[in-house]
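Given below, in the form of structure tokens, are the structures.
Where a number appears in this text, it was derived from the coordinates with a stated rule and is not lab data. Quantities reported herein were computed from a predicted structural model and do not represent experimental measurements. Cβ atoms are built from the backbone, for glycine too; each structure is taken alone.
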Structure 1
Amino acid sequence: MTDLSARNSLLARRRAAEARFRRYGAAALALTTLFLAFLLWDVAAKGWPAFLEHRVALPVAIDPARAAAGDFDGLVKDAILAQFPEAQSRSQRKAVLALFSRDGETQVARQLAADPGLSGKTITADLLLSDTADLHLKGIAPLADATAITALTEKLPVTRAFAWRFFSNGDSREAEQAGLRGALIGSLLTVAVALGLGLVFGVAAAVYLEEFAPKNRFTDFIEVNINNLAAVPSIIFGLLGLAMFLNVFGLPRSSPLVGGLVLSLLVLPTIIIAARAALKAVPPSIKEAALGVGASEQQAVFHHVLPLALPGILTGAILGMARAFGETAPLLMIGMVAFIADVPRGITEAATVLPVQIYLWSDLPELAFRSKTAAAILVLIAVLFAANALAIYLRNRFERRW
């Protein structure tokens, strides 16, 4: 009877310990989810205003002589001041003009270029408000002297719309005109170079090490170093790229080509490790059966084993791409931190990438760039989530159950 009581007591304590462990795990999961939800909510709350902009429909009289001379800036300024006849002093006119972005002349010039028959007529230009006026209307940073902005809302129709220019414009010193197109294109070009090189050389190295390389101390040494390279800080690869690709080979600085080469070295160990794990997951009987019916070693590997391991290889490649997409430190070392307003048209042109663009905007003093920074973080998170979702889809779509 005593032994039975002791066993029951031991069993009760064991069950209580298991229940405590489950509660600890659930609490840790709930706390992690809470922190993640708070982080996403905070970034979204700060970044959402950057996806909206305020515009004003302004009538602009096109003087043919001034239009022929290219004085579109003067035409827009005169049209603005014509709506505010009470602004007589220099400071008052300056305050009125400060409500509008500097892209008005570009928009009027484009409208006239699209339809030259507008010369001599009055057109309606949809002008973008400046960052200070925009933040005031959004309630983020009210102006100390709201006289001019109040008069503007009374005289002209002010509309709020989605800021498509955030995705169609390149970087700019004017916060209301700054966009992510250049950084997005630069990121896609850089990651394309990195993935193209990393996938080819990574899969080739994994196939050789797993299927053809002799098992000796040399291959063991290589395998250990590949695993160690996966844990090397990313800035070390940036220093390597600076020393080799820029100083030795003289490749163009700040280009997606150099950035892709650096990131390919960064993701290469990850792809090799993932590819080897995928090759190991293929049952040995597949290869043995191919050899048994007369296939050569190469045919057994490339015609049977490698196709079956492809889903796992692609999953590892996409995860490596997601890591490369979010890297900043190695790209800073090769000069991709420069201010670049133009959208790159090739892998040899100067460019920046999305994480570096976030870093640049976060360091600017203008209040509007804070919202731009948070909005860019949301875009980066969305891209990374999409890449991971694609990896999960490929794994579930092509994975075979043995």
Structure 2
Amino acid sequence: MGTPRQDKPSVLLVGGGIGGMAAALALARLGISIDLLEQSGAIGEIGAGLQLGPNAFAALDALGVGEAVRRGSVFTDRLVMMDAVDCSEVASVPVGEAFRARFRNPYAVSHRADLHGAIHEAVKEHPLIRFHTSAQVEHLDIGSSGVTAVTRDGRRFRADAIVGCDGVKSVVRAKLIGDAPRVSGHVVYRAVVPAADMPEDLRWNAPVVWAGPNCHLVHYPLRHGEQYNLVVTFHSREQEEWGVTEGSKKEVLSYFEGVHARPRQLLDRPTSWRRWSTADRDPVANWSEGPATLLGDAAHPMMQYLAQGACMALEDAVTLGAAIEACEFDLPAAFQLYASARVARTARVVLSVREMGRLYHAKGVERLVRNSLWVGRTPERFYDAVEWLYAWDPAQCLADAPRTPTYFNDTARRQTA
């Protein structure tokens, strides 16, 4: 490890989504000067709802925005899986008082724009964060003495280090690693509908998964129950390319012909859909090099089946800040420590998500096996199974980093000097 810095460094953050905003807060709270580069011309999030597990609230509290996010969230009563073929209940897990006592935080759902907006308000108020829109990075120079980013319109930004928070098509990842995304072939349609347009018998205060053959539907309330988020996913018949486009109701209906009329009626409710052709990446052993690192989907893109994409980005942001503090602002050392603390956990989530997708979309005998997995299980057994995911603690966020002799010997020497 190098010599601890006496001055506070500067950092470029590429990407102004949830992960980039959270990273800006985590680093600015340490006194680091931030330039946050967002390629869009306006600040905001496309999409609809998202789910926030207890680990997300632990991270949001550590960033100082937990209460603001809670005010815009809906706290759910349970998590439900239904069989979309015969309308039978596969599983119903309460996430009320006992769940909150176990994991010290709730399970909630939020409109993506509300979560992003709550974090953005804190970012706007921080004097060390400068937010630049229409700043699409086209060239990066990463060297031992610092980094320079040049945007499409010719602006140049220089700092001591850079963090790529710029999603699946990350320009920073392309520079550091250069691998290609794995297009999943799974297509996701998302929409928001007024509560009045939801069937009365499906207005549940729960994220509900209707699991079908090679497809599934999800619905849950948003904005104090005034709206409902609808998500449908299917295995595409076409050769897909990663991207977001306008959706086609005709296409959606063609993939859900084999499901029961009760969940299928939901497909008629939206007036418009957004279509995501999804991608992830195979996990890598390291995503940091010198004064550069990655965060969120740029580091470990994942599909949606565990509802953990935003949650992992929030954890990343907190861990990055903790690593910088532990390494006394030696950023290359901190980036290595941060990555080593996050690689195994995020890889486990990426791989678990793929398996969960297989469970959701089971057909034939696999469907029967899936439906039998939860029979007779108590809520406590479910809590035990997800403890590794939901019990994440910001105070222990560096605990998974390998105890390398170089890092810990240098740390011990500084503490005793």
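A few points about this structure:
- Between structures 1, 2, the greatest calculated value of distance in nm of label points 7 Å out along Cα→Cβ at positions 8 and 96 is seen in 1.
- Comparison of 1, 2 - label where mean count of other Cβ atoms within 10 Å over residues 176-183 is highest: 1
- Read-out Rg and Dmax of the Cα atoms in Å, computed value 29.9, 112, structure in 1, 2: 1
- Winner on distance in nm of label points 7 Å out along Cα→Cβ at positions 144 and 336 once structures 1, 2 are ranked, highest first: 1
- Which entry (1, 2) yields the derived value -10500 for helix-only ellipticity at 222 nm (-39500 (n - 2.57) for each DSSP H run of 4 or more, over all residues; to 500): 2
- P(r) over Cα pairs in 10 Å bins from 0, in percent, for residues 192-391 alone derived as 9, 29, 30, 19, 9, 3, 1, 0 - corresponding label from 1, 2: 1
- Looking across 1, 2, the calculation of distance in nm of label points 7 Å out along Cα→Cβ at positions 232 and 272 that yields 1.0 traces back to 1.
- Of the structures 1, 2, the one that 35, 13, 10 was derived from, the read-out being semi-axes √(5λ) of the Cα gyration tensor in Å, for residues 264-343 alone: 2
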